[in-house]
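Student: In what follows, structures are represented as structure tokens.
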Structure P
Amino acid sequence: MTYQPTRPHTAALVLANGEVFYGDGIGHIGSAVGEVCFNTAMTGYQEILTDPSYAAQIICFTFPHVGNTGTTIEDEEASSQRAETAAVGAIFRAAVTPASNWRSDTELGDWLSARKIIGLSGVDTRALTSFIRDNGMPNGVIAHNPAGAFDIRALTKEAQSWAGLVGADLARNVGSEASFDWTQARWELPGGYSDINNAKRIVLIDYGVKRNIMRNLVSSGLAVTVVPGDTPAADILALKPDGVVLSNGPGDPEATGEYAIPIIQALVKAEVPMLGICLGHQMLALALGAKTVKMDQGHHGANHPVKDHTTNKVEIVSMNHGFAVDSDSLPDTVEETHVSLFDGTNCGIQLKGKPVFSVQHHPEASPGPQDSFYLFDRFADAVKAA
């Protein structure tokens, strides 16, 4: 069945159940299959679209106006070595308007084309979000064809036949392929980014790291050496790190954990201070004996309330994950430190008596508030104390 629109729709989202959302295309021309999720952040669409944790996902933005601040190279979040790999599609309510921001250097449409991200606007994003809330994150295909012709039957079959994220090791696709050092600190007015050379050196294991994680580590007084996710523990310990960070990343933590968990367990045994973030949090939990589960809707946005049990404070955090640590599976050696106030899911753990801890949310908070920056300082203090 080929769709011929009564008006020139140039893009479509086709779900695995056969439901179709038509609209106007922008960015890359072609089609891409992925898991459809929604993101509730009001700002930071470029940081979201370049977050490697969104690999193989199509993002529906609930905020209606996207694109009016343009894009800038300074807001890219993917590692410089694999900058092309993140979200495959983006869905907007309103048409993208011309950029109006002093930092912008490229219009969103041109930027989407350059990054091969397919955009779809003019969609009832509230209806799509409601569908995801009721039915979970579906497989789908997003297609952009300026001629307006779509083979809906073939696209539906493609969405149905896609294997999905469960069992998928996507970290190999987005993580660094070679080691490198990072010295860039957080962006500050008036000078922007600066380079800092610190004395205490940590190793960051890259499963799809965001740049602002590395920047926050540098701003907290740490020198950063990034290594690929499958680097043997012996090679990491040979670098004599003062601490280790397990980065964020996409896909199923159990799948990536097949090679990552033994490495993490060896580093824990070596009593190296450790911080895990998002996927790194999930894999640390697996390495310590817990389990992970696939979520229905996941957590995607910059307005999530999380309680830190170690301080009894509530912080507003940025989240992006479709898997979660099963709190009931935590062993006696591990304590829960953070919990989501939306649904009670686990958002942080700590190995009792050891400087080994992790959080589900993104403390680098870009996009989003800066409530969680303290976690980098907490880790830096643990590194210096050790």
Structure Q
Amino acid sequence: MSASGVPTLLRRAVDAAHALRIGILSSPRFQRWAARFPFTRLVARRRARALFDLSAGFVYSQVLRACVELEVLERLAEGPQRPEELARAVGIAPAAAARLLRAAASLGLVEARSDGRFGVGIHGASYLGNPAVKAMVAHHALVYADLAEPVALLRGDAPATRLSSFWSYAGPASPEAEAYSALMGRSLTLIAEDVLEAAPLGDVRSLLDVGGGEGVFVEALAARAPELTLGLFDLPAVAARAETRLRERGLGRITVTGGDLFETALPGPVDAVSLVRVLHDHDDAAARAVLRAAHDALRPGGRLLLAEPMAHPRHRSRVGGAYFQFYLLAMGQGRPRTPKENQALLEGAGFRFVRRLPTRRPIFSELLVGERGPG
């Protein structure tokens, strides 16, 4: 047998093993046995819960939405309350308040205390510590409406989505662009901390943040490294809001440039270019153009920082692997890529020594760094 036939035989053997495994696991008879057998019972129950959570996730999110809209967690942060006390404060019936609190307790948003009272739970504490979550929950009302018919979206015959209107940045009076930029700015705070903690910026003297929105990332960088020369580039309407926002925060030294990335050369040369949650918003052809523009804006030896959620095989990262797959589908363009796919795009644009650096919370953002060659 030739050597070229070995991989084919191995692949067929692996496929056959997987088919056998799935056939056993999907058998009702096996599932009943596994639920009773002591050594498999816990695993069977855990998988049953996970499967139910997949189908019930929308209901869970609506419990969170109700807590956010009624400011339940903020009220409980002032002290535990009984359902009837909360009901009076938020304007719903006591029975409805009790229902909401019990549902929220099952999700860890609140927790039962003594005397029928409820206080903030472990997930509720995380929510209170991250103001961006509140804005994201409100934003998800649009997301869920756009994803109401997922098969139609996949087939390309769904009506225009509300999320796709967020690309209408051209007009300075666009309420969609303003709302989306504000949301992205609020949600970028934690990501900026993680990226700057991991990024190799010790020898960098100038950095241009491309697609920088309202300037949250460069603001965080200015606080961390006040000696840096910083710039921001985005579409004109977004850049105008960024310039106003940064000036109000005493950061007028940050140079803000408005333009179309696909028509306007980026200002440079600079030591580093950052793309924070930008590349996955674009399809492959546009992503290549973005990376070429970033490459051209760098000095020889300059560094590109690519930070965004990335997809992974299996279920290692649901944020990049599932959430952004369909979020960007509803947006009408872009897709999350694996680190290897992003590395290939960087290398195709002329970057070398591309490497992945660990971030504190890779679920929100991973970091790839590449260097422009001497030419």
Structure R
Amino acid sequence: MNKQQALSDSRERIDDIDSKILDLLKERNQVVRDVIETKIKNKLPIFIPTRENEKIESFRSQATERGLDPDWAEDFLRMIMSASRASQSTSEFPSSTVEPKNFVIIGGKGEMGRLYTRIALSTGHNVRVLDKDDWGSVAELCENADVVIVSVPIFLTHETISKIAPFLPEKAILCDFTSTKNGLLEHMMNIHTGPVVSLHPMHGPDVHNLSKQLMLISHGRMENSYEWLIKQFELWGMRIKIVDALKHDHAMHMIQGLRHFVALLHGSFMRAYDLKPEDILDFSSPIYRAELMMTGRIFAQDARLYADIVFSDNERRKLLKHFFDHHFLLTRLVESGDKEGFVQEFNAISEFFGDFAEQALLESGYLIHRLADRFA
């Protein structure tokens, strides 16, 4: 008996166990579907954080009792639960209201508009789409509207809101899906006397469903009138965070504007230096591969979308100018070969980041290891 034959029995047993695991996962999915139907019937949220946390802690304890790595067990369970949530993308969703509401989504033929149209329809609400070729029917489309969501490119948002205002019923909730507010909340309240709220979905249009996604909300006027809408987001499984509109923009200048421009700088220099991604992947550490993937994913998307984000307003452009000025300050360290100055700056930044640096090391390490294991 050769070495390979000696392993055949064990391998067959492993294959049999793996098949049983798949059968159990199939059975679990059926139970999950039953749970979803119950949630819909009883108007319960798709995602309940406390239940998930309790389940994870219990699963970790059971893994430890069996001599298994609890971190591995948690990863395994989270993947199963993520797959369960993904399966809900073609399901119905619970409604926050007894009677269906009338949604009007301006820009509803765009990617984000299509996503929320599908989710709202799956919840039983009525949805009318008003896109760039539908303005001839604007009065009819807005008739008896309960909520009007403006989901258009940033540079068109102010103009679109002004254009839609004369056709809005007074009861209609006017809201936007814009990533940079830039006085937008005040503009909406000036032109509409009814309920107003500013929204920023912190996700892309490629998600399967809205479970665990974050919705930023800046209150405007008549909060009681749109409580049902916020409740609807929660029933879709979204996480809700109330933010001040000015603080929102201040943070987004860094999160979006600067980050996207740094990606442009990275990609542009690679192009100028003729460093094709496929040529350097084999020489990349896992952390650089992750950075390269985060840069590359931007260039798989629409250039004008990112141009709108980067050049959305004067404050954002001023921030970029300050960034360039700071860049030249640090360039002097390189020009003068000031290694000690580099160390001092590095340590000052480490102190500024504080405990977050250790958290970042832990979380990025998790991502890197999973990325290397999956795509190596």
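Since every read-out is calculated from the coordinates, none of them should be taken as a lab result. Remember, it's a predicted structure, so these values are computed and weren't measured experimentally. Cβ atoms are built from the backbone, for glycine too; each structure is taken alone.
Student: Suppose distance in nm of label points 7 Å out along Cα→Cβ at positions 281 and 337 works out to 1.6; of P, Q, R, which structure was it derived from?
Tutor: Traced to structure Q.
Student: P, Q, R: which one has helix-only ellipticity at 222 nm (-39500 (n - 2.57) for each DSSP H run of 4 or more, over all residues; to 500), as calculated, at -16500?
Tutor: Comparing all candidates, it corresponds to Q.
Student: If you rank structures P, Q, R by mean count of other Cβ atoms within 10 Å over residues 241-248, which sits at the top with the largest value?
Tutor: Evaluating mean count of other Cβ atoms within 10 Å over residues 241-248 on every structure, the highest lands on P.
Student: Matching task: 3.8 is the computed value of distance in nm of label points 7 Å out along Cα→Cβ at positions 33 and 97. Pick the structure from P, Q, R.
Tutor: Label of the source structure: P.
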